[in-house]
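Laboratory data are not the source of any read-out in this text; all were calculated from the coordinates shown. These numbers were taken from a predicted model, which means no experiment stands behind them. Cβ atoms are built from the backbone, for glycine too; each structure is taken alone.
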Structure P
Amino acid sequence: MRIIRGIHNLKKINSNSAVSIGNFDGVHLGHQKLLYTLYKIGKTNKIPTIIILFEPQPLEFLKSQNPPKRITKFREKIKYIQLHKIDIVLCIKFNNFFSNLTAEDFIIKILIDKLNIKFIIIGEDFKFGCKKNGNVLLLKEASKKYKFNVLTIKSVYKNNIKVSSTNIRKYLLENNVKLAKLLLGRPFSIFGRVVYGDQIGRTLGYPTANIKLHKNISINKGVYAVTVNYKKTYFGICNIGIKPSYIQNSKNKILEVHLFDININLYHKKIEVFLHKKIRNEHFFSSIPRLKKQIAKDIETSKKYFRNFHCELKQ
């Protein structure tokens with residue numbers, strides 16, 4: 001899969017193409033249905049498949065003072081999109097120019113002139129262009145003139161809940177990681193490189209791997225039962241919040257994960273942490289003994305949760 005950053009780096013696609021556009025925040029079950037359809041159309045018609053993303057996401061640019069929370073960072077999106085064998089991801093910088101681009105101009109200047117589209121696959125409620133005046137009907141009107149096909153993907157529902165990035169953010173911020181998992185099709189996860197901390201967890205007898213968090217990540221502070229993917233799967237517990245829990249000297253949110261019954265050096269390694277259940281909110285502890293006692297209790301709660309779901313704790 002090729003990643004092209006910016007329209008200026010895109011040479012005109014000489015063959016026809018199959019294209020989809022969106023934020024793909026979370027790459028949830030609805031996105032996965034769309035990506036699968038895009039892949040099948042590309043393969044059947046032997047044409048390249050292209051995903052158009054915007055960075056920053058449009059609402060992050062338009063509401064820069066109070067942007068919506070993110071489910072996935074750009075690299076995480078790419079990781080999950082890549083699983084669907086898409087040929088090209090075109091990442092367009094969303095700026096004043098694109099915020100003022102009409103839907104009609106987007107169709108002509110990007111979809112027709114640059115991408116030579118034969119198929120466009122979008123969700124049924126897709127909107128685009130300044131003032132969001134572009135929609136499925138506009139695309140179908142343009143398709144008659146410019147000879148391309150418009151395919152709409154119906155919204156996906158799970159337990160009568162619409163699968164959407166908005167609903168996933170809502171459930172994550174309500175601490176309902178179970179419903180977020182249902183709509184994502186996998187547990188919510190955080191991907192990042194392990195950085196050096198202040199070694200306090202190690203001195204407490206609970207060494208941790210630390211990941212710096214994006215300031216606008218869509219998850220609350222607290223303690224979670226987790227699994228960690230690095231070459232294989234490990235069970236553990238993580239704290240998301242201000243570090244450390246007994247000295248209030250930091251404003252930066254960080255993820256600290258402790259793996260059960262194993263000591264492995266993860267410094268500078270990229271890991272993915274899957275959040276399965278929230279155990280408690282973050283608390284401030286006035287002493288190290290109280291913190292250690294609570295950590296031991298949290299670990300037992302987490303292990304019990306995994307045992308109840310018939311997960312084999314790996315040594």
Structure Q
Amino acid sequence: MSIRKLSVLGAALSLLAAITAAPARAGDWPAKPVTILAPFAAGGTVDLVARVLAVKLGRELGQPFVVDNRGGAGGTIATAMLARAAPDGYTLMIHHMGLAFSDSLYSHLPYDTKSDILPVAYIGATPNVLVVTKTLPVKTMDDFLALAKAKPGSINYGSGGIGSAGHLPMAVLGMMTGTQLQHVPYKGSGPALTELVSGQIQSMLLTIPAVMPFINSDMVRPIATSGKKRSPALPNLPTMEEAGIKGFEYAPWYGFFAPAGTPPAVVQKLHDAVGKILRDPEVVAKLSHEGIEVEAMPRERFASIVDADRVRWGKTIKQLGIKTQ
């Protein structure tokens with residue numbers, strides 16, 4: 001083969017290598033199915049949000065978006081998978097505020113939340129609701145606190161585990177009100193809710209979507225919601241603030257995340273697609289019915305919220321002295 005032919009062949013191979021190694025562009029993505037990691041078991045709020053958006057994203061972007069439930073260790077298993085995934089836009093994650101808790105709850109995480117996980121799009125937030133078993137003789141927040149103060153340690157509450165989204169705000173509630181509430185951790189909020197309904201435990205702070213069917217069926221009694229304003233899903237129920245607990249506000253957010261290093265064009269395309277979907281009246285109605293207050297916002301604002309919550313909850317967890325086992 002002549003030197004000229006070798007040069008031409010070498011140039012062609014170099015061009016092919018450059019094309020192969022080129023980062024994903026927005027126009028090319030997605031060219032195959034996309035995986036959305038859900039850090040908790042099927043049936044929970046994160047799973048519900050992920051499945052609603054997966055269907056809509058598939059229609060909007062022309063490729064299947066498949067939800068992959070990878071529960072365990074407070075959501076850190078799925079988050080570690082995301083951190084290790086190729087930053088090409090084909091492995092994503094939907095998570096909630098618990099992502100911000102993990103930095104302080106776990107001393108040896110296999111990833112760095114700030115540097116390895118990229119916030120892509122805010123989805124919305126849901127205030128929680130404090131519910132009690134029907135056998136507990138309280139109907140208002142005043143009743144609840146009066147009983148807790150009259151008999152310290154007599155009221156217990158269940159959660160999905162130490163440091164979970166159902167544990168930390170209740171620990172803060174006890175600290176703010178000077179009450180001794182007894183924590184009973186479970187291996188998930190589902191088993192705890194079953195025990196609440198049966199009267200084995202007395203109270204829980206839960207996301208509205210998770211507990212709404214039990215409220216509607218009169219199986220548990222709602223006391224107050226935890227957001228800044230009343231929830232459209234429970235408009236007759238006061239907030240904690242209205243019930244006299246000044247400064248108490250807890251409304252976990254939900255958002256899309258990608259591995260750090262994902263091409264900016266892909267990140268922007270996903271962010272824009274999610275924003276468009278969140279303006280769809282069908283999506284808004286479906287998520288609002290479940291108690292999720294949908295909101296589209298700039299990606300930079302969402303990233304600042306994640307970082308601020310990571311710092312804020314880190315201080316709270318340290319103050320409360322909470323450690324995972």
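With mean count of other Cβ atoms within 10 Å over residues 40-47 as the yardstick, tell me which of P, Q scores highest.
Q
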Thinking only about mean projected area of the Cα convex hull in nm², for residues 48-223 alone, which of P, Q has the largest value? P
For which of P, Q does helix-only ellipticity at 222 nm (-39500 (n - 2.57) for each DSSP H run of 4 or more, over all residues; to 500), calculated from the coordinates, equal -13500? Q
Which of the displayed structures (P, Q) returns the greatest value of relative contact order in percent (Cα under 8 Å, 6 or more apart) on calculation? Q
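When FRET efficiency 1/(1 + (r/R0)^6) of positions 240 and 256 (r between Cβ atoms, R0 = 30 Å, to 0.05) is computed for each of P, Q, which one produces 0.55? It would help to have the intermediate numbers written out before the result.
Details: P: 1.00; Q: 0.55.
Derived from the structure labelled Q.
Cα extents along the principal axes in Å computed as 96, 42, 31: which structure among P, Q?
For Cα extents along the principal axes in Å, the value 96, 42, 31 is produced by structure Q.
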